[in-house]
Structure I
Amino acid sequence: MNIKSIHHIAILTDDYEQSKRFYTEVLGFEVIRETYRAERQSYKLDLAIAGHYQIELFSFPDFRERGSYPEAKGLRHLAFAVDDVEAAAAELRVQNIAVEPVRTDALTDKKFVFFTDPNGQPLELYEK
């Protein structure tokens, strides 16, 4: 096996319009394709950043809540690279997104900060 890169990350939402706005208008992802699948009563939104396919946003009427504690087994969080963590965190705060205090990674000396999407999915901004 010769894995080249991560192709995409799938996120399930219970409020499609709110999540679509968050990922496109707040975080700046570009819509590649939006599909409504009537047989599933479900939307699938393909999103990219800087021209790279990154996120599939799904809505399903029969979703189940999943625990999202930072130390829970499974996906811990998604991290996005930014040039300036402080400036990016300030942009989120202006849009009334709750952001944790900026911290510095003791191993890399890079700044990072955590916040959540409308579904409670932990997200991180990490300094390039």
Structure II
Amino acid sequence: MDTPASFRYTDSHEWVRTDPDGCVTIGITDHAQDQLGELVYVELPGVGRSLARGEACAVVESTKAASDVYAPLSGEVLEVNGALADSPQSVNSSPYQDGWLIRLRPTDPSQIDALLSADAYQAGPGAA
């Protein structure tokens, strides 16, 4: 499975990409989308919402199950991927590019350091 080396990961299968402006983009991993199956619906938080690390902030629903997505970092939602309303399957076909879920301005960027590296994720929760 694809696991970009420059991203950070959570035990609950979210990924975090640090963007040049210091904000982060968040989505679910290739492993997570594979386990869920084809997504049919994605519920995203409102822009401006403050999230606490570990808080359920989105829902991804497939033909098999619905699953919460948890905030890997505390911060404010800057943007959501509105394209997923019409094409939730983008999370399946392109989990690290077109299938991103939210952009967040972290309130404590040092929380990123507590997340898993790609190698640690692949050896642990992301092991196929």
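Okay, here's what the table says:
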| quantity | calculated |
| --- | --- |
| Computed 0.97 for Rg/Rh (Cα atoms, Kirkwood Rh) - originating structure among I, II | I |
| Among I, II, structure where distance in nm of label points 7 Å out along Cα→Cβ at positions 22 and 38 as derived comes to 3.0 | I |
| When relative contact order in percent (Cα under 8 Å, 6 or more apart) is computed for each of I, II, the largest belongs to | II |
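Each reported figure results from applying straightforward, stated rules to the coordinates on display, with no laboratory input. Note that the structure is predicted; figures quoted are calculated from it, not measured. Cβ atoms are built from the backbone, for glycine too; each structure is taken alone.
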